[in-house]
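Once you scroll down, you'll see the structures, which are given as structure tokens.
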Structure I
Amino acid sequence: MILDLILIGFGNVGQRFASLLEEQRTTLARHYGISPRIVGIATRRHGQAFSASGLDITKVRTASGDTLTYLREALAKSRAAARERRLVVVETTTLDVNRGEPAASYIRAALAANAHVITANKGPVACAHAALRRAAERADRRWLFEGAVMDGVPVFNLARETMPAVKILGFRGIVNSTTNFILTAMEQGQHFDNALAEMQARGIAEADASLDIDGWDAAAKTAALANVLLGARLTPAGVERQGITREAAAGAIEATSRGRRLKLVARAARQPRGVTARVSLEELAGDDPLAQIEGQQNAIILSTDLLGEIAIVQRGGGLTQTAYALLSDLVTIARGVTASAAKPRSRRRARRG
């Protein structure tokens, strides 16, 4: 099955996703029966291009223009693939913590044109989850976002696919790699600015570093997690927020001298009057699972009614892991398309029997 992909955004994550498609092309065809091809691309810096037969992104010539207008035109040219449920828009644009735009508008346009959508952008999940979920249901298409939080670790898939009848009561975790790396580095005597520069050089820190160090990225992820796992209707602005500062170095060093760790912890929990959420610096006991999270590692602990606490730890995160999350969502969509196509045949066989 050929899956036609339109990429909206082509920064570090988008580029790694494209290269991962090539690296995994044989595996995807052999084990999942899918052959993805990139038919469209729109980037803020490099322009836009479209070819119904597929683009060679290493040689493509782009043209400038408005991204949303381009997307609608590309979707119109891909109606056949959309009707056959083979069209997927891959959205990896820059985070907007205030409204989740323009990413949310791209997703709405794609769903309205009967395309599936996958994204690594936590903005739409944090700011417009309920509305976009309804739009996906109306269109009978998938909107998946495993890469929005904790890179490729299947947090959302875990809850959706493998925990039936389990109610998630709350969670706490370390969800921002940059701030955890900086706190760990400062414990070891490294300067705040040097640690931040290292994360930017690795392509892990947000383009606007203040989103990380001021806690906005963690707040957006907290809102996204709370909206999906707890049924909240939060936005990042509704999450009580604290970031890290250069002055936190002294607190981090002092805490380690007493066998404790200073961490930026994201929390949310169900309360009688709704869901509460916050991101704040917490001094944790040395034996707390979150105190063991080093460098750019992430972790989340889910509190549930039937299974108690479930801890998920990501020992290594980065561009490949985030790109893998997009790939995983793509495979999920392909499986759904295959299953949907098989149902009419099954019904026909049943009637003949």
Structure II
Amino acid sequence: MTERQYAAAGVDLRTAEASKERIGHLVAGTRTPLAVGAVGAFGGMVRIPEGMRRPVLVMSTDGVGTKVLVARERGVLDTVGEDLVNHSVNDILVHGATPIAFMDYLAGAGLGIEEIADLVEGVARGCRNHGMVLAGGETAQMPGLYQPGHFDLAGTIIGVVEEDEALHGDRIRAGDLLVGYASTGLHTNGYTLARRVLFDGLRLRADEPVAELGTTVGDALLAVHRSYGPAIRPVLGRCHGLAHITGGGIPGNLVRVLPDGVEAVVRVGSWPVPPLFTLIQRGGEVGDDEMTEVFNMGVGMIAAVPPADLDQVRSAATAAGVETWVIGEVRAGANAVRMVRDRG
């Protein structure tokens, strides 16, 4: 099959080569002193930071789910790349790790050079914001598997932490307070339900302003997934455990870091629920339990903190521009999360 026949089948090699050139410039802009090897090599290489005693690599792979459909509908493609990086940074932050490298995977069909560049620019921007190298990745054109103009975006992050400083949740104990960190919206979870309610049920358009949101539906849904690194990293040593609130909500994620013999009691009503969640619940007649199982409900990260360290932990968040609330506590009990209505 010649190049012309390949293009007729849906894969344009000239566009692919032009995109690689654009991507190469974006990748080069993320290089750090830890980066090794040439941009565009078959594999990405990165050094372990010098001076570490017993470095442990912490790795995580994830995507941004059906949020990419909102981005496509709104015509804003660069923010989902930043979402991907920030989500991944939070996942390894839970273990106390510092991000050092990232690799992305973009698959789709019929994407133009500018669209591909916008998507990778978001990834590169997220990497630059965290001082880590975009060590490589893959851009795959797959007509037949994807409809023209559709795509998926995923990535793998590599971080490092001293073995004896890694967080596993085993330090969490009865008496710890639970600090909730404000989310910027849905982050990267629950979009299948949100889209069904807002677009299919309420018949809202992505570019339609909604008074209670103070913006358009699309812009509210595309709010960038917050990175909690600046708010938490200065006080990591004061946190007994961290939980990134992603798919599964508070109950499904906080339980993952609880050691045996304790339970987390979360007081529903101890933080303000953003209007986007209220709109989804009302518009779709979604029950309370399902809302808390699907969405973060305005809390994107939870830290278990000794009472003596509470002020320092919250002050660090305030300095980073992140609002926090004391949303509950850890008690002796079964390994579980209890959501209780705040009567205070």
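What follows draws every value from the coordinates through simple rules; no lab data is involved. Computed from a prediction, not measured in an experiment: that's the story for all the values here. Cβ atoms are built from the backbone, for glycine too; each structure is taken alone.
The table that follows gives values for the structure above.
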| quantity | calculated |
| --- | --- |
| Per FRET efficiency 1/(1 + (r/R0)^6) of positions 130 and 146 (r between Cβ atoms, R0 = 30 Å, to 0.05), the highest-valued of structures I, II | I |
| Answer label among I, II for the case where semi-axes √(5λ) of the Cα gyration tensor in Å, calculated from the coordinates, equals 36, 24, 18 | I |
| Read-out FRET efficiency 1/(1 + (r/R0)^6) of positions 42 and 66 (r between Cβ atoms, R0 = 30 Å, to 0.05), computed value 0.45, structure in I, II | II |
| Structures I, II, by Cα Rg over 2.2 N^0.38 Å, for residues 26-81 alone: label with the highest value | II |
| With helix-only ellipticity at 222 nm (-39500 (n - 2.57) for each DSSP H run of 4 or more, over all residues; to 500) derived as -9000, matching label from I, II | II |
| Read-out distance in nm of label points 7 Å out along Cα→Cβ at positions 58 and 122, computed value 3.4, structure in I, II | I |
| Of the structures I, II, the one that 21.9 was derived from, the read-out being mean count of other Cβ atoms within 10 Å over residues 218-225 | II |
